[in-house]
Structure I
């Protein structure tokens, strides 16, 4: 049975800033064969989304239109049209007993401009 709704969950803010000269796309793998687009940002753009954390287990979820809890397995951003091959993986804390902290990122082009580098503000 699929768990639904936000009861027992804590909202996790996902904020990202595109500091590159190219559009970027952010996505989440929610099964080994399926990914969901989180958002697309123009150069210089900013984007906010919301994930959900289950502090008891450390799991992080997206909710679909039916409020089904879809566990996030991987999270990344990359250049639009090639987001998988240019991706910057975004680590999730996933600690049982604690809610996932807010995610506040700035994304820049790597030195060779062939891939994206997204980092949490504050140097993490």
Structure II
């Protein structure tokens, strides 16, 4: 018998099986979905996004990593524009004022995962 490691089982999550929440548009459309609940991963927020031409302005309240696996995701921040393509990722520090746009499917990780709770949202 193998010894059990970790606090929960390993999970495989496919973005095609999840229901995305609308986050922007029209014009265009933007949606995100949290892939792992706080009960599974209380420290990291992990999920997926789909951007189809929408422009969404935001100030991140966490550190964020976005990794693109389809299309081109565009980020405008600090006077610069970043076009991120499959096989590339962005690291965005907390409190960055930005605009997300483009046509892409991507994954994201945010830390801390409970940022909404910490900011009373």
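Read the figures in this text as sums done on the coordinates, not as results from a lab. Please read all numbers here as calculations on a predicted model, not as lab measurements. Cβ atoms are built from the backbone, for glycine too; each structure is taken alone.
Odds and ends about this structure:
- Looking across I, II, the calculation of distance in nm of label points 7 Å out along Cα→Cβ at positions 15 and 111 that yields 2.2 traces back to II.
- Of the structures I, II, the one that 8.8 was derived from, the read-out being mean projected area of the Cα convex hull in nm²: II
- Parent structure of the calculated result 2.0, given that distance in nm of label points 7 Å out along Cα→Cβ at positions 71 and 95 is the read-out and I, II the choices: I
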